[in-house]
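K.L.:
Next come the structures, one after another.
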Structure P
Amino acid sequence: MKLTKTRRVYGCEINIAPLIDVVFLLIIFFMTVSHITRVEVQKVALPEATKGERPPEDRTGRVVINVQKDGTIRAGGKEQSVESLGAFVTEQVKGRPPSEVSVLIRADQDLPWDVAAKVLHVCGRHNISRVQVAVLEAKNRP
């Protein structure tokens with residue numbers, strides 16, 4: 001009687017469909033995050049400060065307002081006037097207590113004070129007390 005050897009074929013098959021889904025989701029995530037950071041951070045020559053304290057890195061409920069040297073106000077990725085800024089802040093505060101909302105003002109160092117005061121008044125009218133002004137740390141000069 002002749003015995004035959006049966007050959008077993010071992011194989012491994014990789015299903016790449018879930019991998020494609022994950023890669024696609026990561027691409028969408030990074031595109032969205034990069035768009036959000038471009039909206040918040042625009043070129044503004046920030047003033048220097050020798051004293052101050054760093055706020056905690058709590059970005060939930062934070063509204064970023066950029067004010068250029070010529071008085072142009074940008075918030076939410078759009079150019080705003082003082083009146084439309086009030087509507088924008090109202091929309092951001094909607095559904096949350098004003099104590100949970102913080103505003104970060106990134107104003108140019110050569111900005112006239114009256115424009116910055118108007119932005120602060122908009123925050124005050126909406127009962128937002130957590131207002132921060134972005135500055136650069138002053139370099140130690142000998």
Structure Q
Amino acid sequence: MPEIPSAQFSERFVALVLSARELPKKSLDFNILLYSSVLGLEPEREYSEAELNAELQRWILAFGGSFGLDHVTLRRYLIDEKYLRRDPAGKAYRLDPAGPRFGYDPAVRSLDLQALVAEARQERAKRKQQHIQQSDE
């Protein structure tokens with residue numbers, strides 16, 4: 001199973017969030033998005049459907065708005081790709097210990113995704129301002 005380094009994860013995640021308008025077709029990018037949506041979940045904790053939905057909706061509001069996803073579709077993808085496991089009754093969810101087909105550098109779990117995106121937005125705004133100043137000269 002290939003392992004995605006923290007730097008690559010950060011770079012691709014930011015690029016996807018800031019510029020994508022639909023779910024990525026590349027498996028790696030799609031899985032980076034999926035993994036980012038469960039980073040806030042506690043590994044050993046069991047979540048009710050309502051709790052999980054609230055977590056997924058928070059992620060969608062913060063990062064997933066441009067992908068046309070709702071929490072139900074995201075939850076299905078997470079189960080299909082083995083990020084989450086649902087109990088037989090369909091009422092409780094937890095991170096799947098078998099895990100997805102991609103491995104992730106353990107440092108990815110400690111990334112501050114909000115800060116990464118905010119920093120990238122600031123950098124883009126700074127470059128845009130510099131470009132405007134250069135074209136005015």
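Where a number appears in this text, it was derived from the coordinates with a stated rule and is not lab data. Values in this document were obtained by computation on a predicted structure and should not be read as measured data. Cβ atoms are built from the backbone, for glycine too; each structure is taken alone.
K.L.:
For which of P, Q does distance in nm of label points 7 Å out along Cα→Cβ at positions 105 and 129, calculated from the coordinates, equal 1.8?
P.N.:
This value belongs to structure P.
K.L.:
Given 14.8 as the derived value for mean count of other Cβ atoms within 10 Å over residues 25-32, which of the supplied structures P, Q does it correspond to?
P.N.:
The read-out was computed on structure Q.
K.L.:
Comparing FRET efficiency 1/(1 + (r/R0)^6) of positions 97 and 121 (r between Cβ atoms, R0 = 41 Å, to 0.05) across structures P, Q, which is largest?
P.N.:
Between P, Q, the highest calculated value is found for P.
K.L.:
Taking volume of the Cα convex hull per residue in Å³ for each of P, Q, which is largest?
P.N.:
Result for volume of the Cα convex hull per residue in Å³ over P, Q: largest is P.
K.L.:
With relative contact order in percent (Cα under 8 Å, 6 or more apart) derived from the coordinates and found to be 26, which of P, Q does the value describe?
P.N.:
Traced to structure P.
K.L.:
Given a value of -17000 for helix-only ellipticity at 222 nm (-39500 (n - 2.57) for each DSSP H run of 4 or more, over all residues; to 500), calculated from one of P, Q, which structure does it belong to?
P.N.:
Q
K.L.:
Could I ask something else about it? Consider the structures P, Q: one of them gives 1.8 for distance in nm of label points 7 Å out along Cα→Cβ at positions 49 and 89 as calculated from the coordinates. Say which.
P.N.:
Traced to structure P.
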